[in-house]
1. Could you tell me which structure in P, Q was used to calculate relative contact order in percent (Cα under 8 Å, 6 or more apart) as 27?
2. Identify the structure, out of P, Q, from whose coordinates mean count of other Cβ atoms within 10 Å over residues 149-156 was calculated to give 17.4.
3. For distance in nm of label points 7 Å out along Cα→Cβ at positions 29 and 141, which structure out of P, Q has the highest calculated value?
4. Assuming 1.3 is distance in nm of label points 7 Å out along Cα→Cβ at positions 5 and 85 as calculated from a single structure, say which of P, Q it is.
5. For Kirkwood radius over Cα pairs in Å, for residues 53-124 alone, find whichever of P, Q sits highest and give me its label.
6. Starting from the value -14500: which structure in P, Q was helix-only ellipticity at 222 nm (-39500 (n - 2.57) for each DSSP H run of 4 or more, over all residues; to 500) calculated from?
Structure P
Amino acid sequence: MTRVESWIRLGVGFVYMGLSFVVHATVLVLLMPFRGVRIRSCNVYGWITGRVVTWLSGSPITVLGREHLDPGRPAIYLANHASILDIFTGIMLGPMGVVGVAKKEIVYTPFFGQLYWLSGHLLIDRGRSDRARAAMERLQDTVNHHGLSIWMFPEGTRSRDGRLLPLKKGFVHLAIGTGLPVVPVVHRGAHKAWEKGTTRLTGSPIEIEVLPAIDTSDWADRSTDEIVEEVHAVFAAHLHEDQQPLPV
């Protein structure tokens, strides 16, 4: 894909995000007293917007294991994070009733960040561990009260080269606190589709595999570090060589 074509696609996407922001932000303001409804409203917006943005990216997307995206079974969905496009594939695939967890800086992302905040998704202050823990505890209550699922990127930040980073421990505490199973969502090739730090779209294919749920019922009795290593190994086993974690 040429640089000019990339700019055109990104420009169209920016215009779409601006126009859709006006419409959906109005809906969210009207729904402000009802957090559970706002979250589900944002899920519908995400299904539409995710498809629009991924189509504009020019990258063909293959999804394997869709049967593990079960809206009738709340779960914690964990996705590796190698591209901005991961956010849009996530909101495209997330089942009804899924709430996101992201660092608070996302609110500065034009249009998307403001809708994320208005929708009632969780913002984490990673620079303040006490606030992050308190926010996670509030999320547990919200998830249990509204029967929600959780979608998060456990690496905590986007990989610079597509390689899997170490996982943060927050998802383990959430799984123990909510009793929800964990569903790994593996992105392959997204780091090539939109290169980090550039405005270049390449149209490279993206493959997403949703793996079977991992039972977490015994996690409270196990070592957190051991669990994190096991889940990290699951991701690594399903990534191509160029996305394998580097040796420590």
Structure Q
Amino acid sequence: MSYLEKFSDQVDTFVGVCHHLAAKHYVTGHGGNLAWKLDDDLILITPTKHNKGDVSRENVVFINRAGETIEGKVKPTGETPMYVNFFRERPDTQAVLHCHPPHLNAFAISDSKNYHMRPLFPETITEVGPVPVVPYGEPLTQKLADNFLPFLPKYNGFLMENHGYVFLTPWDIKWAQMCTDLLEMTALHIIHARSLGGNIKEIGYQDLKDMGNIMKTRGLPLPGAPGEWSSLEEMYYPDGPPSS
């Protein structure tokens, strides 16, 4: 039995996420790519040089953790080295999504404060976490993949300077899509709030501490590699409670 047949339901979900990203204009042209680890050494990944709205069951690719194609009619995305790094350095990761949501991506080309590193909304805090900016690297290169390495242990979401956005998760590709939608809406809210003038309000240290109850109730893991953080408040306030 082929992997396409064995993982038929997962392939349909994967293709559906590709089409969702295209419909939302989170990807244009051949931009963006996705990967989903279906087994210990089996990764479902998007094909190179395909608009995500045109991805189908017939052109998805299966690779191993070394990035070698083991099933598929076309080559995998040219950013496969980046995905190989992700799955190697973060073995807890099951799915990775890279795209260019228009409001979120504005922060990838702005030199203003990165508000995505700050605690603003409960859902974004508990489901995504802080989102740092990874320094620019030429697309499709090992340099770009390696630029992620200092950030990978601590975070699940990343803005790629002058490029785009990446999200990785210990859950499935559909969860990665939903968190991407959430972060894009957060970015839109930040942009609107800044247009009103005044300061953007953050959720405070004690409220973050209390928010740990939400994490436990919903069974949500902290962002980053397992054990990297002990609490939400440590993640957003690594130096401890701010002085009053």
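What follows is calculated from the coordinates using simple rules that are stated; it is not laboratory data. As the structure is a computational prediction, the values presented were derived from the model and not from experiment. Cβ atoms are built from the backbone, for glycine too; each structure is taken alone.
1. Working: P: 27; Q: 18.
Derived from P, not from the others.
2. On the way: P: 23.4; Q: 17.4.
Working through the options, I get structure Q.
3. Details: P: 2.8; Q: 1.7.
Once distance in nm of label points 7 Å out along Cα→Cβ at positions 29 and 141 is tallied for P, Q, the winner is P.
4. Values: P: 1.3; Q: 3.8.
Clearly, the read-out refers to P.
5. On the way: P: 13.6; Q: 15.3.
That would be structure Q.
6. Values: P: -14500; Q: -10500.
Source structure for this number: P.
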